[in-house]
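Novice: Structures incoming, each one as structure tokens.
No value in this document is a laboratory result; all are computed from the given coordinates. For clarity, every value in this text was computed on a predicted model and none was experimentally measured. Cβ atoms are built from the backbone, for glycine too; each structure is taken alone.
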Structure 1
Amino acid sequence: MSDNTMTRVTDSDQPMYGPRTLLVCGYSADAQDAFLNMLKTEVKAPTPVVFCTPEDGDTLLSELVSLPDGRQKGREGKMPPAVIMSGITEKELKLIMNGWKTLGLPRQLWAALTPTSETWTLRALIRELQSEYMAMLKQQQQQQQQQ
């Protein structure tokens, strides 16, 4: 299922793939508010945010990014924290990630929508991101042991 075509993020003003939307998963109501406030501060252009819950797990990403702004705001559900970005610029991606660091929220998963991933369900993408994260941690541990 892995696409594994990571590329270096630049300061491009060209929109990335997909409709302009952020899918946000696994945030408490307070964290949702903090994220939205950070987004308004860091990214000047209006950016729709769709909050996802476990009930969205079997929904295709292509469907989720088409849902209305603010959907499920305030609803919480046990999910790994994640943000899936669609249609924003690489410059905005950097602003969002840097702004997120200031919020003091727990570590989370990040992804950008691609032509491949838009055909996946939310659950499948989250599992893939978790798997990639665990592989990265294992690789880092092995490198530390070799030093």
Structure 2
Amino acid sequence: MEEGNVNVAILWDWFNHSENFFRQKSITPENRVVSIAWGMSGIHAMHWLSTNSPLLDTMFWDDYKEQMRILFLPSDWEHTGCMDVLCLQQGLRFFVEFSLNMIGHNNLLAGTDSFFNDKALCDTMDANMDCKLTRECNC
């Protein structure tokens, strides 16, 4: 990963691939960060790794993920992601496509205070789906 080409979806995907790697290789929680951190590239990442190398041996995965968000993402990424969920409209798409798209946007907020719980996500989906479909569902 290099700065400039990282967005929330790419970082989320990288986190998931890393977690799958941890499971497949049976990497213990205390060794997760050191098992992947030094594979990062890019000037910002390398400076961060050099500066924080003593911490890497004791840093936990969730703390590392938070540091990666700070390093690579704009400061308003969480608010922007929340607005993406709130503003997503069904339009002419099939409901399945619309709902999976909304769930995908919400998944990018996992682990944050902005993550929509099931009820909030369903309410947002109801509010943003096609009006004709809404009327048929509420009969």
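Novice: Comparing relative contact order in percent (Cα under 8 Å, 6 or more apart) across 1, 2, which is largest? Mind dumping the intermediate values first?
Specialist: On the way: 1: 33; 2: 24.
The structure with the largest value is 1.
Novice: Taking distance in nm of label points 7 Å out along Cα→Cβ at positions 78 and 102 as the criterion, which structure among 1, 2 has the greatest value? Could the numbers behind the result be given before it?
Specialist: Numbers: 1: 3.4; 2: 2.3.
Top value of distance in nm of label points 7 Å out along Cα→Cβ at positions 78 and 102 goes to structure 1.
Novice: Another one. Given 48, 33, 31 as the derived value for Cα extents along the principal axes in Å, which of the supplied structures 1, 2 does it correspond to?
Specialist: Details: 1: 48, 33, 31; 2: 61, 31, 22.
Among 1, 2, the structure yielding 48, 33, 31 for Cα extents along the principal axes in Å is 1.
Novice: Okay, next question. Match the computed value 47 of percent of Cα pairs over 15 Å apart, for residues 22-69 alone to one of the structures 1, 2, and report its label.
Specialist: Derived from the structure labelled 1.
Novice: Here is a follow-up. The value -19500 for helix-only ellipticity at 222 nm (-39500 (n - 2.57) for each DSSP H run of 4 or more, over all residues; to 500) was derived from one model only; which of 1, 2 is it?
Specialist: Values: 1: -12000; 2: -19500.
The value was obtained from structure 2.
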